[in-house]
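Presented below are the structures under discussion, each in the form of structure tokens.
Every number here is computed from the coordinates shown, using simple stated rules; none is lab data. Just so you know, these numbers come straight off a predicted model, no measurement behind them. Cβ atoms are built from the backbone, for glycine too; each structure is taken alone.
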Structure I
Amino acid sequence: MTSCPQEEKPVEVSSLRPLLFTVYVPAAAYGVGMGAAAPVMTLTALDLGASPAVAGLTVALVGLGQIIGDIPAGQVVSRLGERLSIVGASTAGVLGVLLCLLAPSVPVLCAGLIVVGLSNAIWGLARMSYLSEVIPFDRRARAMSLFGGAMRLGFFIGPFLGAAVIFGVGTRGGFVVQLVAIALAGYLMARLPDPDSGTSRDAAQPPLSLLGIGRAHRTLLLTLGTGSLLMGAARASREAVLPLWADHLGTTAATASLIYGIGAGLDVLCAYPAGHLMDRYGRRFIAVPSLVILGLGYLAVPFTGTALTLTLAAVVMGVGNGIGNGVIMTIGADVAPAATRAEFLAAWRLTHDCGFFVGPLAISGLVAVAPLAVAVLSISAISMLGAVAMARYIPVYIPWPRRAARTPGEQFGAVGGTA
């Protein structure tokens, strides 16, 4: 049975502006690298002689590496602190991208992509843990949403920068952009001092393992964590559904990319307003509509018959995904116990990352045995189930308005312990 953790005492910042060049610009830079590399992973594998099926699977390897990295990430961040963890993760990311850039064969390329995924897991947890500590509760959602928005803005810009470099150096130019972006992001964030949260942890007590966190907080992870997993699946499936349905309609690759890009642009535009709404009206106010709108977007896809109508469905999905920007990070920060923050956040991220990895794989599996429309409608149902889970369990762990409830740490300790 876990004891109630003490409420954290963040090193409060008067505004988000001081974090511009140490948090938000690095996030955008990291996103640029991810966006620049995304289109060239499959193309590089094809150039190395991989079959189309194998080349398509290379995209999933970054997600697989991220899931594997989530397992030790909590212990790494807890032992080393946020700053050193970011330095180490950035170094690993640079090495992984170098493997991809210089890969003489498909296995070496795959190894590099998995290393990049491992780096993403630790880098992501360290930045999430840092923001959880230094941002007070009443500005937490805005800070998290702005961070996620910066990443998505970078991801949106990345392919264009990558295309410019590819024009000069060839297919692997996207990896060149990613190499520079990760190094820059790591350098900027490494200047941050580790925050002093005032948390009391027994110095002799080693960081809890992921399994230990799972045992201690299984009730929360099996309830609210299920909503996180379903949201991850709903979000990631968009990357498979839109291109597949565009191909089903007979559109060109350029048109399919444009359709996806229009929807992705809505992600960025909706990010910061969503954070304001979460801080004012609570996490459920955004999490549930986000999933419902995503579900309606998926539901509309099988009824589209032209590029224009598919673009409208993509816009709906972009709005749904955009308004939910930062909600998973915010909820995780709200319910994380101060004494084992990094370890818990690693387990929380794993729920969402598993959904993000499984969603596109589920689409592929369903398409192999059923019409594409069935696969799309199944993802719509998953989105709606996620909305139900969020509507049911967010009030249990994060009651609103906050002044009528106990602190997030106390609420977690009372409800999220062993059952």
Structure II
Amino acid sequence: MSDIPETFLITALVILIFASAFFSGSETGMVALNRYRLRHLARHGHKGARRVEKLLKRMDRLLGVILIGNNFVNNYAATIAALLALAWFGNAGAAVAPIVFTIVMLVFAEVTPKTYAARKPEGLAFFASLILKPLQVIFAPLVWAVSGISNGILRLLGVREPEDGADDLSPEELRTVVNEAGGLIPKRHQKMLLNILDLEKVTVEDIMIPRSEMVGIDLDADMSDIISMLRNSQHTRLPIYRGDPNHMLGVLHLRKINRLLMRQEINKAELMQFSVEPYYVPEGTPLHRQLINFQNARRRMGIVVDEYGDVLGLITLEDILEEIVGEFTTDLAASSPDILPQEDGSYVIDGSTHLREINRTLHWELPTDGPKTLNGLILEHLQQIPESNTSLRVGDYLIEVMQVKDNMVKATRMRHRSQA
């Protein structure tokens, strides 16, 4: 002890404390990194991010070199602190040194660097990687030995190495990320992203135009009625059938027959020449799959059929896009003609209106895991066809049946319980 200058020991102790702080901060910084931001930076050519990403691919080896280095410097620092304590306080130093050394290490080599690393993980991790990478080579035999023993113990405990893609986000986790993005993503864009994630939970039956509301051309009708429909139609595409939608013949794009409509006489055969084969969509198809199917088939409208081939309704590309971006108009009466607001705060709603449309338009939360329409919801709740003026409550919503026709609820008055 007398052969070693105290100045040298003090200097070495300070250097070792800083080294311990480096290893402690590096460990926290590497773990606290946002892996997805790191991946983004690496793909855009950030050298530090690429270096850190390579180190993180073998977390066992990275932690091995950090902990080996940290234990080395901590043990050497403790030894030097004990020598200094004995020199300054004699035998009493053996009792004082551990207490003082522990406090110093906690403050300067543990809490402070780890707190800093947790707040600024990127800067510290990129800098630390410059030192940790060569240290990984220097300590390679020891790191491999420690990692091998550690991995062997983990395997005995039933812990396996994570598979590739194990840290990929699930849809629900991605939903949480989008919700917590805050001001980083505008509210409207957040809503659109969440709607895209919801497409896999929604099927074509949830948003299709039901068969009873389909507007099409019946070739068994008089030609004058057909021409009148063509000239006054608000739709650009109309299905063509004979007698019944189950006998579907094709789909007519009205823009293709503009010149034809200017003539005085048109026959049904000419209309069929401008039609295309109907495009059928099986019931139960998720919207995200149907969106891709529309793109691959280069179609914008499909006829929804059940397992027996019977027509259930039709779905358009615009219907799916509205599920993502919302209605293409902000006027309630224009966007939802079946939902009419009243002065008393209630709404007169057509019984055939889809529950999802009601929820989207009024920001309600009617159950959508059962019946698809308001009429179906009422019939399921009552277990019978109601009479007019029947009132019921479904969750937080009060419903008054205003009109029943053809065994269906045609019109209702609804309000949220908070508005009653």
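Here is how the numbers come out for the structure above:
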item	result
If helix-only ellipticity at 222 nm (-39500 (n - 2.57) for each DSSP H run of 4 or more, over all residues; to 500) is computed and equals -16000, the structure in I, II	II
With distance in nm of label points 7 Å out along Cα→Cβ at positions 77 and 397 derived as 1.5, matching label from I, II	I
Structure (I, II) behind the derived value 12.9 of Kirkwood radius over Cα pairs in Å, for residues 285-340 alone	II
Structure (I, II) behind the derived value 35.6, 119 of Rg and Dmax of the Cα atoms in Å	II
Read-out Cα extents along the principal axes in Å, for residues 173-260 alone, computed value 59, 29, 17, structure in I, II	II
Computed 19.6, 63 for Rg and Dmax of the Cα atoms in Å, for residues 61-300 alone - originating structure among I, II	I
At a computed 26 (relative contact order in percent (Cα under 8 Å, 6 or more apart)), which of I, II	I
